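Dropping the structures in below, format is structure tokens.
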Structure 1
Amino acid sequence: MKNKEIKILLSAPRGFCAGVERAIEIVEKALSKHGAPVYVRHEIVHNKFVVDDLKKKGAVFVEELDEIDDKSRPVIFSAHGVPKKIPIEARKYKMTYIDATCPLVSKVHREAENLNKMDYHLILIGHQNHPEVIGTMGQLPKGSIDLIQNENEAKNYKFEKKNKNLAFVTQTTLSVDDTKEIIQILKERFPNIREPQKEDICYATTNRQMAVKNIAKDCDMFFVIGSRNSSNSVRLVEVAKKSGCLNSQLIHSQSKIPYDLIKNSKTIGISSGASAPEILVENFINDLKKKFTVSIDEVEIIKEDVVFKVPKKLN
């Protein structure tokens, strides 16, 4: 088995996006400025390796603010964004808070708020219970935004408010293709529906999906390094399958590498979700090198140069 030759097509861009890099930097800068502990509401990004690393440095992760015993310590809101009531709650507790919401998620929040002010009823295309969806829906008064998760829900959506216009926004980490289908149905059913001036799905999600699409058809197996609760990582597996590599799977912290299947492959593809650090990709490839003779071809479709600055109060 040792000398079986395997070609790896390494998808690029992959891994950390600018929003994730900024969120992690915010936690690290808050720790160096305020000392430990610094609290973080919800996983800062959806990756166990990243979260565990920050825990070692003194970050304490909670789901709600009332879990924090020492309210004099700073709290950071995760990259996925939070409902409006959370900063209000933090102010009520007189807590110092730092918002690490990805600027591209904040853009969707502002868009939703503006449309609401203009008297539009909103549809959010996204996945129920995902923190980003909870955050976006939580920007608006109850009853003024509805969630649509799939084509079926789009076909059966009932819009009762005759005196209102309809508009939609989307979660930033969705499958570009699936979202297109849902939007198509909504536009056919509601020809006057207002769409975002600029697409809501973020550049990093789009680029990673395009990069996977580009190579999946040439692969016998495809692996996406990322967490099970990472929406963009799970979407990448779906994209690889739809693009011609049915044998695609997520490699997460509990995964066992399927060497017996890999040994029957000539070419395997590798990518990683936007919250997965590159070291996890390197570790995966090093594990493969112990069993196989590996050649690596990095296939880059676009250079990314987006950088988001951290809040001034941390500098």
Structure 2
Amino acid sequence: MNLPTYDQLPAMAGRPERHSWGVFGSTDVLGCLNLLTRERVVEAARLVRSGKVFPLNWEMEIPDPPLFNRQPPAHHILSFGDWEDDEIANWNTQASSQWDGFRHVRAPGLGYYGGLPDSSHGVHHWARRGIVGRGVLVDLAAHRRRVDMPPLRMDEADAVSAEELAQAIDSSPSQVEEGDILLLHFGWVEWYTGLDARARGALARDLRFPGLRPSEDLLRLLWDLHVAAVAADNPAVELYPPALTPPPSISPGSNSFAHYALLPLLGLPMGELFDLSMLAADCEADGVYEGLFASAPLNLKGGVASPPNALFLK
């Protein structure tokens, strides 16, 4: 597909933000998922050689307590004589592993992806298409070890710049190609798993974690890679808390929050809290960082977000 570079994308009238609205059609609701062509699915299927399967959903019950002031789910077993049903009350689709759908964030003053009303979007569009293609893991934690940088501080807003991400991608054994699902391993899930209840509670009250540093260079890098989606094992892909000074803006400078550009302006699906721990360990052991990625989001009409229900096959 002949896609424009980031610098070739148009800017909003009278504003600096660049956008991909119209690149995939005037009524498009899939964004960069359009890059998951049949041909790329066939090529990705050929990467399955060992038969190893890595589920990427974390447990629904964690983080516990939930982050961002979300409420914990309540799991009830309903008994009906000889059979039982599940009922999950108070369940937030973004409490654990998740895809952020295009209804999740609008660009302030500009709107939702494509300039469409939020009611036009919903994770059901993604579910009815399916998210299948070549997955590539980029291990940022391992990259820091290889280049003798300080390890990522899991309880701080430790920034991974666009330059550092580009270096990690370039040095990865599996190069990132157009249409890939890019998986970023920070090591946050493994770190969180090792915390006791007291530490988890303190984290939820004063949330800080490492991630990508928002900048126009980051937007340019991710768009110009022409990946179909980006997902990470931290709670937001980017660092938190964001450096919002002045107050929240979608300006592509260092004070922005990348969600405001990646989702509604560039149409790039974002996955958060993916459990990449077993996959990252296996990739480091066998040197294979690519495989078949398959995800079936909830077929929930108008849904804002969804667990990924994702598998990585090698």
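So Cα extents along the principal axes in Å, for residues 153-256 alone, computed for just one structure, reads 43, 36, 20; which one of 1, 2 is that? Here the read-out was taken from 2. Computing helix-only ellipticity at 222 nm (-39500 (n - 2.57) for each DSSP H run of 4 or more, over all residues; to 500) across structures 1, 2 gives -6000 for structure 2. Quick check on the output: 14.0 is mean count of other Cβ atoms within 10 Å over residues 89-96, derived from one of 1, 2. Which one produced it? Of the structures listed, the value fits 1.
Ranked by distance in nm of label points 7 Å out along Cα→Cβ at positions 161 and 225, structures 1, 2 are topped by 1, which has the highest value.
Consider the structures 1, 2: one of them gives 0.05 for FRET efficiency 1/(1 + (r/R0)^6) of positions 193 and 289 (r between Cβ atoms, R0 = 30 Å, to 0.05) as calculated from the coordinates. Say which. Working through the options, I get structure 1. For the structures shown (1, 2), mean count of other Cβ atoms within 10 Å over residues 17-24 is largest in 1. Looking across 1, 2, the calculation of P(r) over Cα pairs in 20 Å bins from 0, in percent that yields 33, 60, 7, 0 traces back to 2.
Throughout, read-outs are computed from the coordinates displayed, never taken from laboratory work. Note that this is a predicted model, so its numbers are computed, not measured. Cβ atoms are built from the backbone, for glycine too; each structure is taken alone.
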